[in-house]
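Following this line, the structures themselves.
Taken together, the values in this text are just the output of simple stated rules run on the coordinates, not laboratory data. Keep in mind the model is a prediction, meaning the values are calculated, not measured. Cβ atoms are built from the backbone, for glycine too; each structure is taken alone.
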Structure 1
Amino acid sequence: MPQLILSSAAAHTAVADAVVIAVAQGADGPVVLGDLSAGLRDLTESSVALLAMTGAADSVVRLPSQGAAAAPLLVLTGVGRQPATHTLSGEGSEQHRTLEALRRAAGAAVRSLADLGRGARTKVALALPTPDGSHVAAVAEGALLGGYTFTAYRSGADEQKGVGTVVVLTPGARRSEVRTAGHRAETVAAAVAAVRDLVNTPPCDLYPAVFAQRARAVVADLPVTVRVLDETRLAKDGYGGLTGVGQGSMHPPRLVRLDYHPAGATHHIALVGKGITFDSGGLSIKPAAGMDAMKSDMAGAAAVLHTVVAAARLGVPVRLTGWLALAENLPSGTAMRPSDVITIRGGRTVEVLDTDAEGRLVLADALVAAGELKPDLILDVATLTGAQPVALGRRVSGLMANDDALRERVHRLSEAVGEQVWPMPLPPELRASLDSPVADLANKGDRFGGMLVAGLFLAEFVGTRPWAHLDIAGPGFNVGAAHGYTGKGGTGVAVRTMLALAEDVALHGV
């Protein structure tokens, strides 16, 4: 991830390889945004007209600065439709959409400059509108995430790709509230990038024991304690979901518990993440097409880990326990079979009708364990169902909850941070489809409404405590073209929403 610098320099004087300028779709045509010198504005506006740039979101145009700026290259990035005043302002939902437009425009611009060939020496200055700290944070987040690259498995030929430094140009660069906003943006972007790294890592190098080791390492210098349950302890303590799912692999399961308990914290949130480090479907094996993307089935656990890390680095005054339910789901002579009955932590039995509905089994164990500590609320995040992207597409996560106020709160916070989430119901009539003739319930029910049925299954293991569930099956891994600040592969989705929830609870309680 690039380094972040805040600077009060003017766009035309900024020393960089490129300077980024925003163009909006105004009511009367494209509008160049920002406080620019006369010469730079004239060049930009004439170029917009000449190149027929509309200012549409995700549109990026590069051109020589022709001496109008110290940087040799100008990058025009579209922010989409904006209010008729041609400013980036507003209230409530409009303000949130404005900030997300800035994130995406900054990300698209920086992402487009990965091929400049200077690698870590590449410096990009962004002259997007930044009237206050929230705008600075949005531009910084988008730029840093747009500059993300995953090169751990690349040869030296790719060492000169990417952007090394992003400079956010803002007149308030020296104000304490702006610098605080910039620091938070850098911390959040680092957490999202770290999730992307984990999700993009091949499963041969990231199986449950290694994931647990990485969790220990990343919090070693933070006020976070770690406890790891191995396969022996999991079997002894009745974690039948993790044990059953993991028994087909040579890499046994793990349950990682992270504790961040700052002094004075009066509220407690449990975050639970699905961590299937590779999902073949088990004996109910998946089709070969697309199975390579199943290295991403641990995206929920990765997001929980780095939400706790970010909260600890920011000193958020709320207690967090993070639960990483880690297993590898493979077919073998020892694998869990369809029709097996397993016992979840706490004693409830589940008939396994489909070994590819394994995520809910490991989550059930972790949800019960999380509830044993009596947190004020529980939120789980998982790449849980193929039904989720069928219902909501690949960019919108599904949100379910047993508490209306919590569902509305998580939805509101996700909108504020720019993550697309949509509330979904938990229809009680679908619960009957999970009935089993031989066990307390089955792990699969009605095919129609599969995302909701999975949510109803999880709800069986949280009791009456406020609980919300995020299904990120589509948004957790981008198999399509890059867009905005999101490249191909791991996205790091849900970190920003979970961190916002922690901060909101710290401020306003539960």
Structure 2
Amino acid sequence: MTRIRQEDVITSIEDGLQYISFYHPPDFVEAMTAAYEREQSESARNAIAQILINSRMASEGHRPICQDTGIVVVFAKVGMGCHFSGDLTLQEMVDEGVRRAWNNAENPLRASVVSPAFGDRKNTRDNTPAVLHTELVSGDQLEISLAAKGGGSENKAKLSILNPSDDIVAWVTETVSHLGAGWCPPGIIGLGIGGTPEKAAVLAKESLMTPINMSDIVARGPTTDTERLRLEIYKQVNALGIGAQGLGGNTTVLDVKVLHYPTHAASLPVALIPNCAATRHIHFVLDGSGPVTLKPPRQNNWPNVSLKASDRSRKINLDQTKRQDLQDWKLGETLLLSGTILTGRDAAHKRLCALIENGRPLPEGIDFTNRFIYYVGPVDPVGSEVVGPAGPTTASRMDKFTDTMLEKTGLLGMIGKGERGPATIESIRNHKSVYLIAVGGAAYLVSKAIKSARIVAFEDLGMEAIYEFIVEDMPVTVAVDINGESVHTTGPAFWKQTISNIPIHTT
């Protein structure tokens, strides 16, 4: 009988969550580097470069890879020969580890969990509770797979009950083609096949905990039916040409993971969960000898990638920009923004639009006239930082508010990540506005362009408060121009046509 102290579980959860907040798994860095080296789309290659540079910076600075530090998911395999010493349940131990990790003074993480899930949706302030999946297994050890999953990729999860004769490859390919870019590709597709609907979803999530090994399968060829399925989906999804950040390119997925389970003869449940470019997970074992010891990865794991401002990048002074200036901004063009921007996410937009619809003034100090709004919820700063990691959130969640904001506030445009819906694009066209994207998964890098930050409204919303940022050379791409053309349509369409002439392989 192995005695496992509850403090060892708590400390290991805390240390593991801090570790994955700033260290990508080495297999992910290797796969992303290979994608960078073979990418032929300039826009996608630049996005991957930003992700890799951000990853290296986060590892060196011990600061979050992404501002969305995720909701914690734990798979615990408890050996039946284990005995826990202490008075807390396993859920309570995990939650205390989460609480300590999120309140770490040297690297505080962004609290994103709200409770209840409907109605008031108040932030729990410490990111608890975690989602815990527990399985009793043989042995006398506690095995833990720990992940922090961001909302952008979680929101793209899909579940379908196929007919037994249906084509799984066709369903996955069609499903991914409609996910858009809000899940921050390139990443990993996790599939759960079989069992019952809820079992398939858990399998899909658990499959994402395994190392990337698609390059091995490509090199030697598949040896099992599961590997053959994975490889075919990998090829078909990358042939869609969606590319990094949805800009169009060679690599949309780095790997496809599959876990399966027996199912009813009349059923074929299939769940799909994508993992984004902020892939964060770790596996460790507690054997009663104390908390886990996690060794930092070697810094030479990261490639020597640098970003240089292109001569074609247009420098923009936001404090002097007027609506007529937007007509010169070209679709897919890189802009370097300097000046003042305001921020706002779901909760702030809901409050702002309620004030507008009720004929009430906006909060004192809030004036969107000739301004841009950045869809972001930053991490709190530490030390000399003016703001913590501050990458973009998924813009489509703000689509329902966009027409009101453009019509009633004098707003020039928006900055986020991912595509916009057809009605929003039409509103952008009608108001001669623009939509710009920053790279999702490069939050620490983006934060270095923010030279000043202060909360100007709705402080009670925490990370969803409205900030005023003063930025310098913040890199963005014109994703929707004043004519309503979208790079998330034109980019993938071009690469889907041309990608058949480009070998799909890994190195």
* Thinking of 1, 2, which structure, once distance in nm of label points 7 Å out along Cα→Cβ at positions 232 and 264 is computed, gives back 2.6? -> 2
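For mean count of other Cβ atoms within 10 Å over residues 64-71, find whichever of 1, 2 sits highest and give me its label.
Between 1, 2, the highest calculated value is found for 2.
Identify which of structures 1, 2 gives the largest calculated value of relative contact order in percent (Cα under 8 Å, 6 or more apart). Write down the numbers at each step before the final one.
Working: 1: 15; 2: 20.
Largest calculated value belongs to 2.
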* With mean count of other Cβ atoms within 10 Å over residues 112-119 computed per structure, which member of 1, 2 shows the largest figure? -> 1
* Structure fact -> From the coordinates of one of 1, 2, semi-axes √(5λ) of the Cα gyration tensor in Å came out at 36, 28, 22; that one is structure 2
